[in-house]
Structure 1
Amino acid sequence: MKHTLLAIAGLLAVLSIDQMSLATDHFLTIGGGYSPTGNQISLEKNVQLYQKMLDETYPDKVAHDIYFSDGDDAGRDLQHHDPTVEIPRAQLLLARIFQQTKYQDLQYRSHEITGVRGGASKDNIEKWFSDVGAKLTAGDRLFIYITAHGGRASDKKTPHNTGLFLWNSERCQMSEFTKFLDRIPDDVPVVAVMVQCFSGGFADMVFNEGDAKKGLSTAPRCGFFATVHDRVAAGCTADINEEDYHEYSSYFWAAIRGRTRTDKPIESPDYDKDGVVSLAEAHAYVLLTSTTIDIPTKTSDAFLRQYSKLPPKPASKASPNKNKKEKSGSPNKSSDKGERPEAEAASSEQARDELPETDERPAAELLSADSNYTLLLKLATSADSAVLEGLSAQLELAGARRAQAVRDLAKQIQDEKKKLDGQHRKQSSELKKIAGEIGRSVKNRWPEFANRWHPKVNEFLEKDGVKLVKQIESHPKYARFEELRTQIQQLSDQRFDLDRRWVKCQRLLRSLEYVALAENLSEVASPEVQQRYQQLVEAESCTLN
């Protein structure tokens with residue numbers, strides 16, 4: 001009997017090994033825009049980079065199904081900028097004066113992605129999950145990469161139910177996509193990387209039907225997303241120079257490959273020094289090094305938001321004098337302006353300076369982003385620690401009250417941006433007024449330009465192009481018009497730089513908060529929920545191949 005049991009055990013072990021050896025990684029890529037004017041070349045280049053990385057990572061051919069824009073249709077579905085194409089001066093100036101410059105310098109061609117299975121339609125994607133995804137077996141893994149456009153939730157009551165834009169302006173809601181994922185067997189891990197605007201809403205795919213109120217899905221899913229559910233993402237561009245591509249997956253895949261998309265080596269983000277770069281470490285690398293407007297997030301963040309807790313915010317204490325004035329109807333000017341009295345401000349600053357840098361946790365106390373920085377740093381994972389220290393250095397912040405220092409800096413940045421916004425509005429208004437004056441002078445001489453589609457317009461452009469240019473450039477306010485265009489662009493660049501710095505603040509604040517939430521989980525959640533969280537973290541820490 002003993003020998004029989006040993007034989008059976010040996011057979012099961014062999015079968016288990018054989019099953020694991022047959023297990024494979026499958027890849028599903030969904031990409032492209034909603035129409036030719038929204039299908040920028042960077043989306044094509046993202047898919048091609050992904051193909052290149054998979055070829056490097058998997059010497060043998062892998063199962064990689066791609067659904068991109070219009071599929072294998074020969075139509076011109078892709079938008080790109082061609083620096084060799086010169087716009088005639090007359091058309092260039094008319095477009096500026098009539099403020100119709102959008103798409104003017106862009107060209108179109110058919111995409112050049114090889115091995116496309118079909119167009120990026122909802123029917124095709126749903127069919128894939130039914131015909132292919134549902135037939136994956138235990139031990140297989142499914143990686144989903146989405147490089148496309150996205151939109152806000154259509155219903156404000158469900159803000160995380162954001163949308164994925166597919167070809168021909170189709171929309172796939174997060175809740176719909178989660179139903180597609182439900183067709184994957186529960187013993188097949190799914191990893192998603194999504195870079196569309198508002199992609200963070202899809203982090204809720206870890207919940208039943210994509211609804212946090214309905215509890216955790218039993219399926220082993222995890223994902224990484226370019227930005228949170230209520231923000232646009234960076235990256236879609238018609239620029240053909242990949243050196244200028246700065247979007248989530250450019251950094252994410254660089255972390256995995258060890259090289260940028262133009263094959264320049266990077267310092268390995270192997271933060272835990274185990275010899276490999278996990279997907280979680282790649283995500284941390286994006287948080288730390290990306291210079292975009294993105295606030296990246298991941299599925300474990302969504303988990304913590306739902307199942308962990310932060311301590312209640314302390315009630316603001318009003319001074320006796322303030323209460324007395326409020327009761328008597330006398331306004332408090334400092335309060336009205338949202339400012340603190342000087343004494344209160346000084347007291348706050350003194351308390352901030354005096355907070356000891358200790359890594360001891362107060363007993364029976366939930367942590368928050370405002371907890372002692374030294375303590376939070378001690379509790380952080382190696383990847384989170386790299387993010388906390390790296391972003392603090394970039395923002396030139398120090399001290400135990402790190403979260404408050406970040407908030408102060410973020411407010412300062414917002415105040416600077418408001419000033420620029422005011423200047424931008426003022427100059428844009430003046431530009432529009434001058435453009436109208438110059439435009440009227442053109443239409444007074446060539447009335448047909450009141451309608452761009454008048455049959456005489458092309459004739460005038462060909463015959464009177466030089467005269468049109470002279471008419472515009474000789475206008476008394478044309479020099480001011482060009483001066484304003486330059487100034488407005490400079491203001492836009494300054495605003496963008498401030499936005500990127502403000503985003504770094506938000507990344508640091510959120511990272512501090514998630515460290516606190518992760519630590520608090522053991523105080524507020526059941527053992528089962530804690531175990532599920534650990535499983536999710538382990539799933540996010542997987543590697544390719």
Structure 2
Amino acid sequence: MVCFTLQVRMLLCLLLFLPAHSTAQRSEPMFAAITKTALRPDYENNPSQLNYGMAVTDVDGDGDLEIFVAGYNGPNLVLKYDKQRKGLINIAIDDQNSPFYALRDRQGNAIGVTACDIDGDGREEIYVLNTNNAFSGRATYSDKLFKFRNGRFEDLLNDDINEHRDVANPMAGRSVACVDRKGTGRYAIYIANYASGNVGPHALIEMDEAASDLSQGVVALSNVAEQAGVNKLIGGRGVVVGPIVSQTLSDIFCDNEYGSNFLFRNNGDGTFTDVAQQAGVEDPMQHGRGVALADFNRDGRTDIVYGNWNGPHRLYIQLNNRKQKFKDIASQKFSMPSPVRTVIAADFDNDNELEVFFNNIAYREPSANRLFRVSRREHGDPQIEELNIGEAAEPDGRGTGAIATDFDGDGRLELVVSHGESAAQPLSVYKVNQGLTNSWLRVIPRTKFGAFARGAKVVVYTKKSGPHTRIIDGGSGYLCEMEPVAHFGLGRDVATNVEVYWPDGRSIARPLEPSEINSVLEIPYPRDEEEVTPTVEIECGHGFALNEYGRCTGKLT
């Protein structure tokens with residue numbers, strides 16, 4: 001009996017001291033590598049070079065999404081899914097007659113990239129942040145703002161009118177993002193510069209409508225950062241944009257290095273007020289990197305998750321009160337310091353719960369990527385569980401960026417990881433192993449001009465689990481910009497209706513038909529009031545009811 005008791009005690013001790021990843025290993029692996037078939041490493045399509053940020057946008061204007069990759073010591077890439085080859089190919093080829101040739105920009109040391117419609121023509125421009133020969137302060141090569149004009153992509157910052165307006169950003173920076181600060185459907189580019197002393201404040205570049213002549217292709221640009229109240233001097237890192245503390249207006253959250261984070265609340269007139277201290281998200285002693293927006297506890301409020309460089313990672317849940325304060329609920333495993341780069345929040349396995357992906361860089365020693373599921377609980381904070389990331393662990397990967405997008409159209413998100421900085425490595429691509437029979441829905445809101453509605457909020461109601469909210473983030477990740485799609489995994493649940501909120505406060509609500517499940521749903525901007533209120537009664541799901549304005553209200557019990 002004594003021997004048996006001793007054995008039990010020894011077993012308990014062994015369980016207590018198992019390594020932190022052991023519980024994750026008991027689950028099935030989430031990701032399988034498909035790089036060899038989806039993006040075979042070669043000189044033209046997937047060269048071994050230093051890459052950084054990525055953005056997902058429709059580069060060639062055919063309605064499908066492409067992946068723009070910022071090349072640091074090589075050309076930028078534009079990866080398009082070829083249905084015949086069943087893989088990604090680079091369409092920004094080394095041919096001066098190609099309409100995409102300028103996007104390569106072989107001279108630039110590109111690290112950050114974002115895309116949005118700055119001039120209201122319905123097509124997204126692409127902003128690329130270069131950091132030639134500088135970690136901070138002034139760089140030796142300017143950023144690029146590419147517009148499709150005259151049958152090819154051209155750099156707006158190189159136009160005579162903009163050279164005279166001195167708007168080209170010659171500063172070393174990190175992330176860039178898009179913000180519709182006034183709700184006009186035209187976007188500004190937020191640039192998180194990395195200041196050196198009093199050189200290199202954050203910038204905000206947008207079209208000057210009065211000085212522009214769109215009929216002649218003239219887009220005059222202005223830096224309105226000072227006017228908007230965001231011209232801060234700090235080591236800028238990650239940026240996200242969406243209705244964070246505002247209901248529909250686009251706010252901006254920046255996690256920074258060697259200083260406090262910013263949470264810029266939109267004042268409704270195109271200016272911003274930093275409320276990070278009041279909200280409890282300053283985190284002044286840490287060094288932020290990747291960041292994402294999500295609603296983890298499904299209370300309709302936007303939460304913030306981000307990684308700190310070799311410091312504790314944060315999972316800030318917005319509290320259910322009028323003070324707009326946040327609480328860090330990160331578990332010990334979740335917060336474990338690492339050399340983190342990009343952070344992604346998405347439902348990879350379509351099981352109706354969000355996962356958080358941490359992309360780490362092998363800095364001085366191997367550092368595997370990690371994956372957590374964050375599940376809503378009825379009474380209490382969300383449950384956090386580490387998952388088996390599978391072949392996407394990449395312990396020796398020099399991870400610098402990552403995006404999640406469904407490039408092959410099967411309703412499951414692929415994961416693409418970029419590498420660089422300390423070693424040249426090709427891109428890697430991963431497919432999800434799990435949830436193959438789960439239902440899904442992808443929603444693409446459009447602006448009044450027909451472009452992707454970055455900064456919009458999409459809510460899908462279900463019969464069993466109530467509301468699920470996604471933000472079409474104008475930034476996200478680190479140096480990256482996620483796809484302009486609200487991706488919903490439904491598991492075995494049934495989606496009943498969808499609501500979309502635009503940055504100008506306009507919204508639309510309508511029922512979902514059974515035939516729309518497992519499909520991509522385009523939601524145009526509402527042109528008149530008749531489109532806003534549904535004519536058919538909406539089924540809201542357990543614990544919710546339709547109010548007089550045609551909205552589902554109430555709280556899950």
Worksheet item: One of 1, 2 was used to compute mean count of other Cβ atoms within 10 Å over residues 420-427, and the answer was 18.8. Which one was it?
Response: 2
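Quick check for you: by distance in nm of label points 7 Å out along Cα→Cβ at positions 52 and 76, which of 1, 2 is greatest?
Once distance in nm of label points 7 Å out along Cα→Cβ at positions 52 and 76 is worked out for each structure, 1 has the highest.
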Worksheet item: Suppose you compute distance in nm of label points 7 Å out along Cα→Cβ at positions 204 and 236 for every structure in 1, 2: which one lands on 2.2?
Response: 1
Worksheet item: One of 1, 2 was used to compute percent of Cα pairs over 26 Å apart, for residues 84-243 alone, and the answer was 26. Which one was it?
Response: 2
Worksheet item: Taking log10 I(q)/I(0) by the Debye sum over Cα atoms at q = 0.11, 0.12, 0.16 Å⁻¹, for residues 196-451 alone from the coordinates of each of 1, 2, which one would give -0.90, -1.01, -1.36?
Response: 1
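Match the computed value 2.0 of distance in nm of label points 7 Å out along Cα→Cβ at positions 172 and 292 to one of the structures 1, 2, and report its label. Walk me through the intermediate numbers first.
On the way: 1: 2.0; 2: 2.9.
Considering all the candidates, the number was obtained from 1.
Assign the value -2000, calculated as helix-only ellipticity at 222 nm (-39500 (n - 2.57) for each DSSP H run of 4 or more, over all residues; to 500), to the correct structure from 1, 2. If you can, show how the numbers build up before the last one.
Values: 1: -15500; 2: -2000.
Only structure 2 yields this read-out.
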Item to complete: Assuming 15, 43, 33, 9 is P(r) over Cα pairs in 10 Å bins from 0, in percent, for residues 428-515 alone as calculated from a single structure, say which of 1, 2 it is.
Response: 2
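1, 2: which one has Cα Rg over 2.2 N^0.38 Å, as calculated, at 1.17? Don't skip to the end; give the middle numbers.
Numbers: 1: 1.17; 2: 0.94.
Matching structure: 1.
Laboratory data are not the source of any read-out in this text; all were calculated from the coordinates shown. Please read these numbers as outputs of a predicted model, since none were measured by experiment. Cβ atoms are built from the backbone, for glycine too; each structure is taken alone.
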